[in-house]
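Structures incoming, each one as structure tokens.
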Structure I
Amino acid sequence: MEIFELRYFLGVAQVENIHRASERLSVSPGSLSKAISRLEGELQVKLFTREGRNIRITDHGRQFQRRAAEIVQLEETARLELSGKLGSIHIVLAGAEILLSEMGMQISADLQKKFPKSTFEFHSVNDESAIQQLVRGESHLALVTQEPAAHLGLSSKIVSEVHFQTVVGEGHPLFKQAKAKKIIPVERILEFPFVSPNHPLLGKVGLKQSLDGWRDDEFPREIQYLTSSLKLLEEFVTQGRAIAYLPDYYADRIGAEVLKISGCPYSCSQKVGLVAKNPKDRSWLNQWF
């Protein structure tokens, strides 16, 4: 088997669609099909099954996907070690969009200083999907807000401790009080509408907390706006249309003012971990661990 065939197989395995993989890899569908057929013939197993117009990876395919990813990543590492700064590697980072836009951007900037010719791909997914992508070899690094299960054999390192804050943007009725650092009773805060994500957009939170980390069971809010878009959530805040409960780093970035609240003993915090599979086998990756 050839390295390029493994790359083709991994591209198809990731999306389970020949035509979509063809577009992403800039390779004809026919070339992808032939490469997979050659691999299946050499391995004497079916890597994919056809379901109507779609294909599904088999159990043998998933098993082979992990090994193929290891081979390809080791080949990339060897090439990079020999070439030094002149070498290039396509680095994939997975995680929630909000984490990628903060820590992921910094990681890519640091890596690009060391390997200027490298390229980067960001997969915006939840914690569980990010970890599974690492296990399957679809990404090199993941940023997550939960500790990966020990049996997965992944390496992790805490890169940030995050605290959530209640914030408003300019134009909101509470903005002047927030800017003046005045203490506001939680009952007053709850008179105004909130914007909140409708899925774990901000990462993993506590069991009794809402998707943005707020304790609605103790202090129920009027959530007027629900969104799956980080950009929309930001707009509702910066335009002064709603209050939001956000990670401190993100609140700082969008220029929101923090509300100092009395009468609410609850808070939300996260530990953001950088996770990788077998980083010691890859010198460029091991520096992070």
Structure II
Amino acid sequence: MANLRDLRKRRKGAANTKKITRTMELVSSAKLKKAQDAAAASRPYADGLRQLMAELSVASGGVSHPLMAQRQVKTVRILLACSDRGLAGAFNANLVALALKRAAEHRALGRTVEFIALSKKAASTLRFNGLTPTAAHSGIIGATKYLQAEPLADDAIHRFLAKQVDLVEVVYSRFISAARQVPDSLILLPAGGAAGKAATKSDAPAMNVRRPQYEFIPDAEDLLSALVPQVIKTALFSALLQTSAAEHAARRIAMKNASDAATDMVKVLGGAYNRGRQSKITQEIAEITGAVEAMA
């Protein structure tokens, strides 16, 4: 009888867990639509600004900006964008793994690496791996606002101009679809730097720059002075928006898998409970029948 009680408790517990994971799945699905639209809208704008910056630099006859300066890289700052909460499958683990890999690649080239954690999970996981982030933030991923990204970009710009860091990149989750999110890295500074893995050895621009004819009013230096900082801020904001959408998508998938597993467990435990109950009833009937025959 005690075994049947245990099965009944476990079945009830699995059913309650399913209610929780199903609710979390629905919440993530509701948040995903808004986050997905924001991420999709930000990406063409950020890419367009970056392309325009490169075209203006070429069309101006090589006029550059201090934030575009390519110099020997000695210190690297990595902004690690994860989520503040767990229950999102391998979402956070994959991002941290990429950040650690990028750091190892930079250190192999003799560079010093510092981390900026953009979430609670990023900070705690870095500390678990024996790395203390220079700064830690929370409340950014999940409901990203431009006013949250702008100070982060301003600080990176200030450090780059002061030559305290020579390269700044953000590790984020590139949102492709609701079913696919890919950990990626993007170089923010120097502006126009190559994105992804190729940035370790050659930090030159990777995009194909056209050579259009522009007439500059005001001059090219003034235009680039206004445009380049905006390119950096927009690129970071777009990366954070994509990470927010990817987090909701990853959590929705994880909670759906958990709900399906709970459903299967309820079925298995229900079957075991019914078989045990049937066996118990059969045993009781046999005992009663035996007693009646003995009395006869």
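Where a number appears in this text, it was derived from the coordinates with a stated rule and is not lab data. These numbers were taken from a predicted model, which means no experiment stands behind them. Cβ atoms are built from the backbone, for glycine too; each structure is taken alone.
Out of I, II, choose the structure whose coordinates give mean count of other Cβ atoms within 10 Å over residues 6-13 equal to 15.0 when calculated. Numbers along the way, then the final one.
Working: I: 23.0; II: 15.0.
Matching structure: II.
Work out the source of 23.6 here, i.e. which of I, II gives that when mean count of other Cβ atoms within 10 Å over residues 118-125 is computed.
Working: I: 16.9; II: 23.6.
Attributed to the structure labelled II.
Here FRET efficiency 1/(1 + (r/R0)^6) of positions 46 and 254 (r between Cβ atoms, R0 = 41 Å, to 0.05) has been calculated and equals 0.25, so which of I, II was it run on?
For FRET efficiency 1/(1 + (r/R0)^6) of positions 46 and 254 (r between Cβ atoms, R0 = 41 Å, to 0.05), the value 0.25 is produced by structure I.
When FRET efficiency 1/(1 + (r/R0)^6) of positions 54 and 190 (r between Cβ atoms, R0 = 41 Å, to 0.05) is computed for each of I, II, which one produces 0.30? Could you put the intermediate results ahead of the total?
Numbers: I: 0.30; II: 1.00.
So the calculation was done on I.
When FRET efficiency 1/(1 + (r/R0)^6) of positions 30 and 158 (r between Cβ atoms, R0 = 41 Å, to 0.05) is calculated, the result is 0.30; to which of the structures I, II does this value belong? Before the final figure, lay out the partial values.
On the way: I: 0.30; II: 0.60.
Label of the source structure: I.
Where is relative contact order in percent (Cα under 8 Å, 6 or more apart) largest, in which of I, II?
Values: I: 20; II: 32.
The maximum falls on structure II.
Between structures I, II, where is FRET efficiency 1/(1 + (r/R0)^6) of positions 14 and 110 (r between Cβ atoms, R0 = 25 Å, to 0.05) highest?
Details: I: 0.45; II: 0.00.
Max of FRET efficiency 1/(1 + (r/R0)^6) of positions 14 and 110 (r between Cβ atoms, R0 = 25 Å, to 0.05): I.
Given -22000 as the derived value for helix-only ellipticity at 222 nm (-39500 (n - 2.57) for each DSSP H run of 4 or more, over all residues; to 500), which of the supplied structures I, II does it correspond to?
Values: I: -11000; II: -22000.
Structure II accounts for this read-out.
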